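Below you'll find a set of structures to go through.
All of the numbers you see were taken from the coordinates with simple rules; none came from a lab. From a predicted model like this one, the values you see are computed outputs, not experimental measurements. Cβ atoms are built from the backbone, for glycine too; each structure is taken alone.
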Structure I
Amino acid sequence: MNKNSLFRLAGWSGYLSAIATIIGAVTLVIFFSVGDPFGKINDVSSVVIGLTAIVILFALYQLHRTAAPTISLIVFLVGALAMLTAAVVQTFLVVNGTNFGMIVTIAFGIFGASLIAFGFLAVVNETLPRGLAWLGVAAGIGYVLVITGFILGGENHPLTYLGGAVSVIAYPTWSIWLGRVWLKFN
């Protein structure tokens, strides 16, 4: 796959990831009010986010590997492994109801750390529009705050709510903007 094809695929992955995030957020709220089938829809959304995030992370690695070969590779591998884990674990939950506790939440927190790192690389190396890079950092901080809240006090901790709100707003906005940039120039 050449770079143009990769960035086109990553651009469409950004759009799909944003849609899955919004659907996941809406169905999570409805699930806590009504119950199933909205929980299962939320879980499927998490699988889609996990798989599309791997493509996005690989494109970000390709974007930064010349300027920061070691750090970008580490950030990609850690983030991709976390999101692959999240996708597999959520698939088990969807298919047979096996729940692995906080593994998915931790994986999304690690993904958030990857977004923060790639965001800073984009700012320093000017590989993406500055506002887009900082929005990626904000989305990453949101995901990290969610896991921090879970660790400090569970799903009802204020940081869990704050991180959830930040990530649900910042991540889809960032991934749509990123998708638009990559589709426009590739």
Structure II
Amino acid sequence: MNLPVKYRPKNFEEITNQRHVVITLQNALKYQKISNAYLFAGPRGVGKTTTARIFAKGLNCEKGITSHPCGECGICREIDDGRSVDVLEIDGASNRGIDQIRELRENVRFTPVRARYKVIIIDEVHMLTTEAFNALLKTLEEPPPRVVFILATTEPRKVPDTVKSRTQRFDFRPLSSLDIKKRIKEIA
């Protein structure tokens, strides 16, 4: 049993020590002020990818765009299980070349299959090649409708300024030992 996956937060209320991020994203959902691209920056293990998944559920929950996704509908469960055809998680470290980004650009041209929005989560985005960033930049400059990019990185200084300028940036805070103890108590 993979404990980190089993106990990964499933809603915004379970996110630890990132209230500044959570409130802003919840308000974006509540008022339907959705950016086409976000940059989640911060150390490893602070909830960047988890927050991206929860945001994707908020955009696509069957009960409508919501800051409190149900977690029970088919789409929420697909996102939680990593099975959604409309929420793609890409590891920038192993899919870092221009060919992979071109393939991604082709994919986002098509409307979502089941969900309201296609959400593309690129983890470790700083690992993309210069050519891949240039290809991604074209899509960020002229985003297709109903597509949201969430770029996650532990090294924001390695993300080109041209890409950063087209995103809404969130800086995730490190977790303190007190935060970690609190989370362990919650799940124990």
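Taking FRET efficiency 1/(1 + (r/R0)^6) of positions 87 and 175 (r between Cβ atoms, R0 = 25 Å, to 0.05) as the quantity of interest, name the structure among I, II where it is greatest.
Looking at the calculated values, the largest one is I.
Comparing mean count of other Cβ atoms within 10 Å over residues 111-118 across structures I, II, which is largest? Don't skip to the end; give the middle numbers.
On the way: I: 25.5; II: 17.2.
Top value of mean count of other Cβ atoms within 10 Å over residues 111-118, among I, II, belongs to structure I.
Of structures I, II, which gives 16.0 when mean count of other Cβ atoms within 10 Å over residues 7-14 is computed from the coordinates? Intermediate results must be reported in sequence, preceding the final value.
Working: I: 21.8; II: 16.0.
Label of the originating structure: II.
Can you say which of I, II returns 0.80 when FRET efficiency 1/(1 + (r/R0)^6) of positions 71 and 95 (r between Cβ atoms, R0 = 35 Å, to 0.05) is computed? Could you put the intermediate results ahead of the total?
On the way: I: 0.45; II: 0.80.
Here the read-out was taken from II.
Upon calculation of distance in nm of label points 7 Å out along Cα→Cβ at positions 15 and 47 from the atomic coordinates, which of the structures I, II produces 0.7? Mind showing how you got there, number by number?
Numbers: I: 2.3; II: 0.7.
Label of the source structure: II.
Here helix-only ellipticity at 222 nm (-39500 (n - 2.57) for each DSSP H run of 4 or more, over all residues; to 500) was calculated and came to -11500; which of the structures I, II was it taken from?
Numbers: I: -31000; II: -11500.
The read-out comes from structure II.
A value of 2.9 was derived for distance in nm of label points 7 Å out along Cα→Cβ at positions 127 and 159; which structure in I, II was it taken from? Numbers along the way, then the final one.
Details: I: 2.9; II: 1.6.
The value was obtained from structure I.
Relative contact order in percent (Cα under 8 Å, 6 or more apart) computed as 30: which structure among I, II?
Numbers: I: 25; II: 30.
Computed on structure II.
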